[in-house]
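None of the figures in this text is laboratory data; all of them are computed from the coordinates on show. Here the structure is a predicted model, which means the values were calculated and not measured. Cβ atoms are built from the backbone, for glycine too; each structure is taken alone.
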Structure P
Amino acid sequence: MSATDLPTKSAPGRRRTATSRRPGTSALTYTLLTLGLIVMAAPFLWMAVSAFKTPQDLGASPPVWIPTEWTLANFRELLDLMDIARNFLNSAVVAVVVTLCNLVFCSMLGYALAKLNFFGKRGVLAIVLGALMVPGNLMLLPQFVMMSKMGLLDSYAGLILPFAAGAFGVFLMRQFMAAIPDELLEAARIDGAGEWYIFWRIVIPLVKPALATLTIFVFLGSWNNFLWPLVATNDPDKYTLPVALATFATDPTKAAGSNGVLMAGALLVVLPVVAVFIALQRHFTQGIATSGLK
């Protein structure tokens, strides 16, 4: 009996694969995904386009999607009515510093929990996991009292310190670093490398996808944070962009009939987040895919 006469077990599997690939299946999938994309993107596209509309187009009935006349008047009026440069700077400083602090502190603690042995390690990990289960709003009052006692209200420090490190970031970095082979670190220790060298020169380059993922989540949360800056600041010079825009929107003496101005302000709030996501999209996608394999 020749090899070609032997029965093969893979033929039924191939037949099942071939029959499962129906032309209509992929078309239906792409159609559903396209509809979902339209539903999700429509509000953002409406906001972005409305920022360049004239008052006539904004008040048109039925609504006009494409402006009959593109204008920058809404942005010029926004600059006149709000100290938008100051508010933008406040948001940028707070978001960037909070993100950098989380990258440093969360990666350090994640490394300690993943690769070092010390007394109380399980207790620290339990505290981190417990903190993940506590809603952030419940921490608002203790944070306010603490910042008030320290005299840090109406300051950058008061806006940054409560969010300089987060339980989610610590847990994320710990999970990624736990997958690094211990043999690699032991080889470095045998060669005389210290823990700081191992951490900065070996571990950090291996967890760039996790750092990119953490950057996006922390920057997004910090930039869009509204409740804490609203509570912790009474000085308009310290308002972040979301707080300043909300204050402007609720002021009837300024925001009356200024829908185009509000759209322009909302577009300015969204653009930095979109830019950060586009810049880190490749690493972010890699990080999500890698976490799914662990």
Structure Q
Amino acid sequence: MSGNGNGNGNGNGNGKIMTPDAIVGRLESGMTLGIGGWGSRRKPMAVVRALLRSDVTDLTVVAYGGPDVGLLAAAGRVRKLVTAFVTLDSIPLEPHYRAARERAASELVELDEAMFMQGLTAAAQRLPFLPVRAGLGSDVLRVNPGLRTVTSPYEDGEELVAAPALRLDAALVHLNRADHLGNGQYLGPDPYFDDLFCEAADTAYVTCERIVDTAELTAHAAPQTLLVSRHAVTGVAETPKGAHFTSCAPDYGRDESFQREYATAARTPETWASFHTRFLTGSTEEDYQLAVQDWHKEQR
């Protein structure tokens, strides 16, 4: 994996520590980009917002989608989307994704959730595909005529779906804690396959709520919470509230009121333009966070 390993990863004396904008500076138009998290949960939103401030476009996005996909679709940055769903969880269908589908704005590859997971696993293991029963007897094979089946070489002779490897140029994930070398820790209820995203990618970038000393990663939590290993990480950035408005349990829950504001704003071009101007035209992540704080004060 280019850039991975135990070295600095960014050429300075701080291990692999970077900023969200520096991470985006490593990305290029036309890349296949994997985005971790699940729906509206623990998404690397600070880097997504940094992407919106850049001119990176023509992306193939691979994600269990949420507002990450919605924002990139609304900005016209997505050429192709590979996904099992795109949801805001408490709001079943991401509104910008729905609008993009209605106008056929990008190519879509819909996969069953298990097929998606096996595709990431195949890529992580450098396999071309992995067999899976998921999708058999469903419309997944009909809407994706490019999918193939394989026959077991053993006595059972069972026909299975060949879930294609979801190989990524770069992966973006958000975790609760990380150290300067890129070891990443989740403290919430679910890993959301973020480790597979990192291992399926040529380069992987971790954002986190807080960068801590390596020893602290296991001082107060079980070793199995160390989800992402430094060998699969190119850069790491400390981004407090960097998953907002999605959840990052136990550090904070989903900002439901702001998510509703986001979804409501997506209803018309005029309301979206107003939302975009207020929250997404700043030059830094701090501008966004301050705008959100001001908005919450107004709601009291």
Structure R
Amino acid sequence: MYRFLLSRQWVIVTLVALLLIPVMIKLGFWQLHRHQHKVAQNQLIGRNLAARPVPVTELTAPGRTLPRHDMWRPVTATGTFDTAHEVVVRQRTAADEQSIGYYVLSPLVLGNGQAVLVNRGWISAGNDLTKFPDVPAAPKGKVTVTGRMMADETTAFSGIKDTKGLPPRQIMLINSKEQAKRVGRPTLGGYIEQTGPTPAGGTPEPVPEPDHDSIGPHMAYAVQWWLFAAAVPVGWIVLVRRERRDRAEAAAKEAAEPRETGNADAPQDGGDAHDVPDPQDGEEAATAPARG
């Protein structure tokens, strides 16, 4: 009845189905883990953004890698901007997530002689990308900056390629270790994403705080993969039953064809051939002599 399952075609179909089930289940768990990571990150961002501001030196030091659990925490830093070593960071988007321009990165020299990098915000790229753009002037004299503490950017973490050979004072990644060579003084690890004071005229445009409400579609994708995995055996059973039905119908049709062919030669009214009168019998009866 089900011997067709041993055919080459059905063996391949069955093996493919058996392979798809664990693959789809694994993809579902991969999306589930991404969902859980997103939820955990949103909770961390929300909790850190709501924390009270602390002096930047409480979270970082020269050459230190900022731990992930300290990212987005509010910090304060008091010092003087070193505009001579100011640079711009290429290929950054504005708050509308569409306009491409630069981040303005300015070292702030603290009272102890150390420096901390401050991302003052976004400006338009302008028409000539080979020249240093017109950057809004940083506040002069002593200033207290507030902002979110961020970790150094790397290609592995950000996905941004650290292109070399850029025009003067233009960079691709915000990295305190690299900028310490340019600044020429001990530079705190990580950088500050400035939130205050508000720049005059609204430029540079402050970087908006990260979205920590959206969880993305990962959970929906996980459920979809698991539904696909459940549908594979159901689909296999449906195909097997359909194949069995089609083969049974074909066999029944083939068995019925010889009987129909044999019955076609039989008389349709069921009568015998000798029941039909012969015309010659009448002629003989007419010519026979009468007996008296």
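Some notes on this structure:
- Here FRET efficiency 1/(1 + (r/R0)^6) of positions 36 and 172 (r between Cβ atoms, R0 = 25 Å, to 0.05) is compared for structures P, Q, R. The highest value is that of Q.
- Here distance in nm of label points 7 Å out along Cα→Cβ at positions 28 and 52 is compared for structures P, Q, R. The highest value is that of R.
- Read-out helix-only ellipticity at 222 nm (-39500 (n - 2.57) for each DSSP H run of 4 or more, over all residues; to 500), computed value -21500, structure in P, Q, R: P
- Structures P, Q, R, by mean projected area of the Cα convex hull in nm²: label with the highest value: R
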